[in-house]
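Novice: Below, each structure is written out as structure tokens.
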Structure 1
Amino acid sequence: MPIDRRQFKGTSIFVMVKEQIRMQFSEFKEFVDEVSTDLQLKVKKVDADYKTILESDPESEDLIFLIEDYRKYQEMHSKFLFNPMLLSIYGYFEIWLKKVCDYNHGKRFSNITVSDLAGQNYIERSRIYLEKVAEISLDDLTEEWTRIKQIQNIRNLIAHNFSNVIKNSARPVNEQSFFQLLKNEQYIYLDEQFGDFYIEDKRFIHDVVDLMQKYLFGVIDKVAQIQVKAKNTTLPYDMGKWGIEKTEALLLEVISGLEILDNYEKRDDEHRLEDTLFNVRNLIGEMSWNLTKMYSFFTNGKWGKKDKDLIVIERKEGLEKLKKYYTNKHN
């Protein structure tokens, strides 16, 4: 029997997305580790050369060059490596957060997209989409979100303020908005006189990668579990389970109809046609009962016990009466 691929359709895209994210974030870590190791080796070599020359010739001009090399490897290369790396990771996080929302929109649960919402950036808009449009709770990710907002502020200072904490020149460095945030960062160096800062340790990048991967995976797991919510203006709570119940009942009635036809073919007595027609008519009446209930729900109509009779007895004319009745009930 061929495999019905639809049974994997609801989750496969999210499984693949998580794997893509995991692989990309692993590559970020591997790159940072590789370059960081190279820098550390250079720093150790410069330090060893400096000590050797200092012992043999304390007045050597080479010491000045070694001090500059040490500063270059210890400070400048870290600044040019880790600060831009944070921008790349943040951008990747922002792209995937929006993509997850777009995948949810692709299910056609709502016509609203992330781009339709107000917000300073796609991270803010995506969160609004997840909470207001997708209607999922992010309460258990509050701690991660708070930290992501801090990372966002650091990222913005790097991208838009030349890696400097001073945004209001009229105020001293220690009174700038994010001075305390940066000062408290274990792996960030902050010049408390001039406001410049840089990420000096790869562990900061590792922590950010782990944080953003955890948040994305948490969101993906929630979005993957979203099911259709059935509501109308008179029943504003989720009627999804009721809809499943009714459609399942209709499917069972279809199965009953097929069994009636099967029984007809098996019988050869003189009453088989009469019995089959009688059973089919009764079955159609039962199906009309459930179908008119569902039709009234989706049209905000007020269903009545006799509504099925309009279909069974009056056929198309009965349907037109139902349409007018359900549509005009508020008029």
Structure 2
Amino acid sequence: MKQLLGIHHVTAITSSAERNYEFFTYVLGMRLVKKTINQDDIHTYHLFFADNEGSAGTDMTFFDFPGMNKGLKGTNEISRTGFRVPNDAALEYWIKRFNHYKVKHEPIKTLFDKKMIFFSDFDDQDYALVSDEHDHGIKSGTPWLLGPVPNEYGITGLGPIFFRVNDLKRMISILEEVMMMRLVGSDDHYTLIEMGEGGNGASVILDYQPLLRQAYQGFGAVHHVAFRIEDKAHLDAWIDRLNSFNAGHSGFVDRFYFKSLYTRLYPHILFEFATEGPGFIDDEEDITILGETLALPPRFRSQRELIEKQVRHFDTTRSNKSFEKEYYD
């Protein structure tokens, strides 16, 4: 049985697709690689922000469910999404950038011998920038080369994903025994778990908080986390493994950009397994215009006229723009 390779993507909920696009494009300097719909709810946008090529392991994605209330933070949730930057010097740059754009953030801290910055967006969605300076493990991606953040400081992929839990023993057991991850160590109330080659792109950090209220999903919260698997055969093997544990799951789901499998092994937390490909460069968009059109998987294309009436249009064209790299004294 092959191990999980690392983090594939994280999907969260935003109050505004437009504000979300502005924040990730102009502040975080990540590339919108696909503007499509939630395949289970065609009234809802699904935006994918990733590295320069839209590589697996680099994308943070968002739904904007109409009329949804703000999420309630607490325990038993995916509480924080990590992003990788090249080194410690990049974190110093990002402190200046966050100050410039008035982004809420904490000072640089050290956790598991890695320097990082905790920050949040306009929805109070929580993130961490994590330095790869001393990282050993799965490789990261390439920053958005034409974006506003200097390439030497840019976000290159997903870093550790934080789970806040009130039953640490149960979550560790699930990650180790069912999902074949490995316990690395602890740092105060945090526990580090790794998979595959390990490192920032293949890590889960458990935040043990037994006394907090139960979290509830809404905008500003994470919907699910996806782990990387190689291909359909690898996905089928995970279906068999989940069956061996009598774990409920979705079975095979074809998302066109990747193949998926979903399961809830721990209360209130949704896990996905997603294949490395085929990816976001397809018959509708080549690499030069990724994310600039409303892209639809083939099974939805006959409904394009209806869908375009359901989702409000907003402009995500960037191939005709030139971004000046932003430095700070």
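What follows is calculated from the coordinates using simple rules that are stated; it is not laboratory data. It should be emphasised that the depicted structure is a prediction, and the values quoted were computed from it without experimental measurement. Cβ atoms are built from the backbone, for glycine too; each structure is taken alone.
Novice: Which structure, out of 1, 2, was FRET efficiency 1/(1 + (r/R0)^6) of positions 119 and 319 (r between Cβ atoms, R0 = 25 Å, to 0.05) calculated from, if the result is 0.05?
Specialist: This value belongs to structure 1.
Novice: Another one. When Cα extents along the principal axes in Å is computed for each of 1, 2, which one produces 121, 53, 25?
Specialist: Source structure for this number: 1.
Novice: Taking distance in nm of label points 7 Å out along Cα→Cβ at positions 71 and 95 as the quantity of interest, name the structure among 1, 2 where it is greatest.
Specialist: Biggest value here belongs to 1.
Novice: Say we calculate distance in nm of label points 7 Å out along Cα→Cβ at positions 63 and 159 for every structure; which of 1, 2 gives the highest result?
Specialist: 1
Novice: Let me ask something else about it. Quick check: 14 is what I get for relative contact order in percent (Cα under 8 Å, 6 or more apart), calculated from one of 1, 2. Which structure matches?
Specialist: The structure behind it is 1.
Novice: Follow-up question, since we're still on this one. Kindly point out which one of 1, 2 the value -4000 was derived from, the read-out being helix-only ellipticity at 222 nm (-39500 (n - 2.57) for each DSSP H run of 4 or more, over all residues; to 500).
Specialist: Traced to structure 2.
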